[in-house]
Every structure is written in C-alpha cells, then in structure tokens.
Structure I
Amino acid sequence: MISSVYLSGTLEEVKEPGLRYVAIDSSFPDASGQLQTHHIPVVCSRKGCLFLTSKQGSKVVLKGRLETRDNIGLVIVLEMDEVFDFTSSSTCHREHI
C-alpha cells in the first residue's frame with residue numbers, strides 16, 4: 001500500500017538523530033472550546049537534511065509517507081519539505097529527499 005501525507009506546522013526541537021516533531025494546531029476546538037496542538041513525529045535519514053538543521057519555530061510544509069517504527073509507533077518519513085524562516089529575512093528553502 002502506498003501512502004502520502006501532506007502537513008504544515010511549526011518545527012520543534014530535534015529529539016534524537018533523524019527525528020524531529022512538527023507541532024500542528026487543530027482547526028476546530030475540542031469539547032471544552034480549546035484548540036489542541038498535535039506533535040507529529042517525522043524522520044529523515046539523510047545526513048544534513050534541511051528539515052533537521054532548520055531553526056526551531058520555523059514554519060514547514062512537508063510531504064512524506066507513513067511507516068511504523070518499533071520505538072515510536074506511527075511516523076512520517078520525509079520525502080519533500082519547504083521551510084519558511086520568518087525570524088530573520090523571510091527566507092524560504094525547498095528540498096526534495
């Protein structure tokens with residue numbers, strides 16, 4: 001089975017080599033009226049991957065596929081990303097893995 005996942009969010013800190021979480025805010029409030037933030041694990045096995053070396057807090061749009069990892073569970077394996085760094089000179093970087 002082939003799976004494709006597209007998501008956009010905010011880069012969190014790198015937790016371990018090749019693994020980083022993306023924070024995604026929900027579009028609709030939960031039963032208590034609060035918007036939830038989901039932390040999605042994304043892996044990239046390529047050394048020097050832009051996704052892993054970009055600043056925490058940068059915005060990212062990415063494409064990947066779903067896989068299951070024993071120690072984490074369901075993850076997204078990065079295939080393509082676009083990172084937006086609005087903290088300095090509003091730069092945009094795109095990378096195909």
Structure II
Amino acid sequence: MTKQIAHVTEGKKKVVKELTDLVKKKRTILVASIKNIPTSQVQEIVKKLRGKAVVKVPKKNLIFKALNDSGDAKAKEIESKINDSVAVMFQIWIVLTLLQN
C-alpha cells in the first residue's frame with residue numbers, strides 16, 4: 001500500500017514562509033483573538049494599522065507551522081495559547097500607541 005502525500009498549495013507555502021520570516025525578524029509578536037468580532041471590524045483595524053504594523057489573519061495551522069519553522073523556542077510557546085481564530089501582529093510597540101488613542 002502506498003502512503004498518500006498531502007498536497008500543499010503554493011499559496012499556503014507562501015503564507016507560511018512570510019509568517020516564518022516575520023517571526024524570525026521581529027522582536028515582538030502580538031496574538032489577538034478575533035473570535036466573535038465582525039469581519040468588517042477586523043478589516044477596519046487592519047486598515048488603520050496599515051503602514052504602521054504588520055497584521056496577518058492566517059488559519060491556525062499555518063501559524064503553527066510558521067512558529068515551528070522559525071526555530072525560535074519562545075515563538076513555539078505561543079502555539080499553546082492559540083485556541084480560536086486570531087490576528088497576528090508584528091511591531092507591536094507602534095500598535096499599542098495606536099490603540100491607546
């Protein structure tokens with residue numbers, strides 16, 4: 001019997017590589033639950049942060065793969081805290097300033 005190999009789309013590979021690179025390059029990562037938040041509100045937040053922070057809303061499995069591929073032990077600890085749909089933000093010191101306004 002032949003073992004079946006899962007097909008991974010190029011789009012998913014690209015997302016994982018981009019997230020992995022961000023995890024490796026950025027010092028701070030914010031993971032925020034977006035469960036029960038309307039899509040329009042999430043889009044508005046992303047729009048307001050454009051150019052000031054990197055905001056991604058990938059599927060959980062892609063986040064997990066990127067955290068593991070990063071090789072960063074502290075980043076891997078984040079995985080256990082992700083239970084729902086999340087937004088992942090980088091360059092958070094700017095984001096905190098924006099959210100306070």
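Bear in mind that the values in this text are calculations on the coordinates, not laboratory data. The model shown is predicted, which means the values in this text are computed figures rather than measured ones. Cβ atoms are built from the backbone, for glycine too; each structure is taken alone.
Among candidates I, II, the computation of helix-only ellipticity at 222 nm (-39500 (n - 2.57) for each DSSP H run of 4 or more, over all residues; to 500) that gave -500 used structure I.
Out of I, II, choose the structure whose coordinates give distance in nm of label points 7 Å out along Cα→Cβ at positions 30 and 70 equal to 3.2 when calculated. Of the options listed, only I reproduces it.
Where does the value 42 come from, among I, II, when relative contact order in percent (Cα under 8 Å, 6 or more apart) is the thing being computed? Numbers along the way, then the final one.
On the way: I: 26; II: 42.
Traced to structure II.
To test your reading of the models, identify which of I, II gives 13.7, 42 for Rg and Dmax of the Cα atoms in Å when calculated.
Numbers: I: 13.7, 42; II: 14.9, 61.
Structure I accounts for this read-out.
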